[in-house]
Structure 1
Amino acid sequence: MKDVIKIILGNILITFSYAFFTVPMEIINGGVTSSALIVHSLIGASVTTVANILTIALVISCFIFLGKEYFIKTIFSSICYMSFFYLFYSLKFTININIVLAIIISAVLVAVGYYLCVSSNASTAGFDVIALIINKRNPKVNIASALRVINIIILLFGLLALGYESIIKGLVFTILYSGILKVLFNNGFKFLLNSASWKKVTR
């Protein structure tokens, strides 16, 4: 039950951030939703439809490469993700705040959300599946670092569709979010109370 609650809460945080901050403000963070936004900008396809197609493909990959436990929890996680994102995004509501503050808030929400899911042995059915597969094949590769590389690759594709401003915002988001996620994997939520740990985020 504890894992179920963590997975639900994690997906609420992630999809809230995507629906109200990253998608409306075109902060390309390298995730599934950002990839869907890039495709939407190029060919006009629905953001939610493309995101769901990518999610299903990643769930299948999870079953093949990560095993039954991850697969079952990832199925549940992906249902939560698609449901919450559809719910939040369909509200068509934008929180109008300073872009710098939006990047910081969304990076924290997404990092904590990912940590809650992955620490429960579940993927969010995002590109973290690929990072988890890489980590399983080579444990020396840090999950957060693998995600950072994947996200930067997607950011480069985003440059073609959304221009350099979105990419700069996305790059700042990616560095901040992956840094927070790395510290969370190393220390859990204890780092929130340790000012020294915050210095590691920017390294």
Structure 2
Amino acid sequence: MGLERVIVPSSIAAFGLDTPRDNTPNDIIQRPNTLYGISKVFGELAGNYFYEKLGLDVRGVRLPGIVSWKVEPTAGTTDYAVAAFYGAVRTGSYTSYLRPGTYLPMMYMPDAVLGLMKVAEADIADLKHHADFNINSMSFAPEELAEEIRKRVPGFTMDYEIDPLRQSIADSWPNSLDDSAAREEWGWQPEFGIEAMVDDMLYNLSRKLGPLP
């Protein structure tokens, strides 16, 4: 059995300080300033090279920050958006390491899986891009997420102790993404906005960790 298709996940980390931050286009200068981002650009370029030069069907999407209730957050730049939910359920509070007004593209895990499946299943004849599709579903700042949580967990508080390293990384990434290429070429359409995501996160975490405070 031959290799039919390769799916290569990329990331908003593939963009850098020289990239327009609002509604970041699919095809634009990237120049990331982290090794993680550099590795993602390499994956995109290598994927496109293998398709153009060798005919290997390589496809990929640039994932935003991913929110999921199944695994506890680690130290990633966008993981504050997961940690805030754990804080809301456990203590009714959370301390953000990103400052207010830090907008980042975000996506709920079911939509990330959906995006990877849909790009994998797309008709190759419809694709003008291959290993470097922007996909997005929402964009928010920490205080906006806190407000949505507070609507469901009255009394939830978020304060701020800014981590200079992660803040500088966030400041080099897009505020929002233009994902029109994915929508036009393979029908990308997310299913979760921020309100539906918050509802589902709190429902599942309250079942996992115990009732809301």
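Computed from the coordinates by the stated procedures, all read-outs in this text should not be read as laboratory data. Everything numeric in this text was worked out from a predicted model, so none of it was measured. Cβ atoms are built from the backbone, for glycine too; each structure is taken alone.
Taking log10 I(q)/I(0) by the Debye sum over Cα atoms at q = 0.08 Å⁻¹ from the coordinates of each of 1, 2, which one would give -0.29? It traces back to 2.
One of 1, 2 was used to compute distance in nm of label points 7 Å out along Cα→Cβ at positions 14 and 174, and the answer was 1.0. Which one was it? Traced to structure 2.
When distance in nm of label points 7 Å out along Cα→Cβ at positions 38 and 54 is computed for each of 1, 2, which one produces 2.3?
2
I have -26000 for helix-only ellipticity at 222 nm (-39500 (n - 2.57) for each DSSP H run of 4 or more, over all residues; to 500), calculated from one of the structures 1, 2. Which structure is it? Label of the source structure: 1. Once distance in nm of label points 7 Å out along Cα→Cβ at positions 94 and 118 is calculated for every structure in 1, 2, which label goes with the largest value? Going through 1, 2 one by one, distance in nm of label points 7 Å out along Cα→Cβ at positions 94 and 118 is largest in 1. Comparing mean count of other Cβ atoms within 10 Å over residues 46-53 across structures 1, 2, the highest figure comes from 1.
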